[in-house]
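Each reported figure results from applying straightforward, stated rules to the coordinates on display, with no laboratory input. All values derive from a computational prediction rather than experimental measurement. Cβ atoms are built from the backbone, for glycine too; each structure is taken alone.
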Structure P
Amino acid sequence: MRFLPDPEQRAFAASLDALLTAAGAPAVIRDWSRGEREGGRKLWVRLAEAGVFGLAVPEEYGGLGRRPADLAVAFVELGRHAMPGPLVETVVAAVLLTGPEPVERLLPALLTGEAMATAAPEGEYALDGDAAAIRLTWSAEGLRLAPGHGPVRPGLDPARRLTRLSPGGELLTTAPPLPLAVTWARLATAAQALGVGLALLDRTVAYVRQRTQFGVPVGSFQAVKHRLADAAIALHFARPLVLGAALTMDPADVAAAKAAACEAAYGTARTALQLHGAIGYTAEYDLSLWFTKSRALRTAWGTPQECRALVADCG
């Protein structure tokens, strides 16, 4: 079993990294948090053109074929740059709309980036329902296209805006592939969290090399090295779990990967906050963009406890 990206996947990751770096992601994130989405939408279209969302759609529906390993590689980069928007939810929508009773009319807009999508169980909060043109909700009756959304509620991560989807709407299918969609959601969330953790680690290592105390960089202190080593080891062990889960797409493997990656990212965020000191607590400092996202992703699409329980039940 292959646990490392191949040359083509590394090139894909590098192209996404270059795209997101050139776009100035921190400014895009802050604008998105204020409800100003022009920059985010332009970047979204470019990600769609790069094929990110097509990786969850079979070729017969206009996608690139379901390629979870490539999707995981892409979402690591999206996490590294803390890309805002309903990324995971758009993947969920792509999976739900290519089930036993596909609604192909909604897919082209997702694949081109013309439309964002969000998805949530009926009565629960959905991410960026005010920005998404396609809003999916499900209940025992089946999958529906929600006609609208309620008031915006700020999330823990300012760039993750929550809304309740309006009840009713067009019934799209009575048999949506919900378990499969949740598995894809957890894989994408795990990969995104891994990218967030890696970005936090890189930023913290760079910071402790520059910050001095008693005339030497604080990164030379043994206690600081130990904290960073613990964070690096947790991320290092989470990476093969994420890539391995992308190969098997077994729900238990994906749940284990999500628990490990999200816990590693959150632990790295806590280390980053402590080692940055007071400046790490300020919303104006870019570290906060990754710190709050690590906390939000930790419980998105399954808490660590829920994911561990699934692994234990399958064992």
Structure Q
Amino acid sequence: MATTETEPLRTYRGNCHCGAFVYEVELPEIKSVFQCNCSICHKKGYLWVFPGEAGDFRVVKGTDDTLTRYSFGPKKLTHKFCPTCATPVMGELPDGPPAQQRALNVGARPASGRGTEMLTRARTGTRNARRQHLGSGEEADRFDGTAIGDKYVPPEYKGALPEAFEGSKLYTGSCHCGAVSVALTSKPLDETFDERTIECNCSICERNGYYWVYPENSRVVLSGDDANIGRYSFARHMLSKTFCRRCGVCLTNEYKPLSEEQRAALSAQGRVFDGYAQSHHPVNVRVLQGVDLGGMKPPSRNDGATNIPPPYVNP
């Protein structure tokens, strides 16, 4: 979305989840987002907006060097993400058209009410449509990035295999660069899948574009050199979001063992959640090969922004 002279500008503020990098940008009201289905945009759940030539972009906390850079293929586009929390912040195309040299991930800005609904509908709507109306004049432009350049070849899975069960199907996937991979045994992930799937509007899920399923530990194997696996925990510190340190793609939600002191301080609700978290290893379906999200039943919308304490405070 490019700035025009006739539209009043608003100041939008965006940040990675841990708050190491914060920016502000002047834009007209964001009424549409740009969604690409290419290999990396799909894995990261990007929703793009283009500031354009007149978009006044400024960093208010951190520096450009705060972010990790990742590029691939012809290396014309650089993806920038936080190395601590994996939030995908922006993409830069220095040799692109003047109005399209920087794209911002809308998920990295605070969103509530109408803004949150726009992001949710954009991610979970009819994914085969070229343009889907989101309500209140808001739209998601969909772009077939898979048709550009050489076809992406998913990295081969070489890790251990999880436990199979009757009627299960093996799914494998990875981050974009292949440094970290995951294997899952599950009921078929198609229109017949009847277990829980969730897209959450909490502060981390909005930023990182997660699409969750909740298998038991024995059905999941996360593999890769531990030096390449980032782990980010916050708030109650009961879970760690796992991601690739090289390309920033997020894979699973791993239990983080609590100390006896921490466990003793849990509320009754917290103890129930802790027990569940110990026995399950949620997987981000976006990273799995051969899964058509549009062919699955719509995920549940979890209001984590309201219901998961403590509330997140934007920096």
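Looking across P, Q, the calculation of helix-only ellipticity at 222 nm (-39500 (n - 2.57) for each DSSP H run of 4 or more, over all residues; to 500) that yields -18500 traces back to P.
Each of the structures P, Q was assessed by distance in nm of label points 7 Å out along Cα→Cβ at positions 9 and 265; the largest value belongs to Q.
Any idea which of P, Q comes out highest on distance in nm of label points 7 Å out along Cα→Cβ at positions 153 and 249?
On the way: P: 3.3; Q: 1.5.
Top value of distance in nm of label points 7 Å out along Cα→Cβ at positions 153 and 249 goes to structure P.
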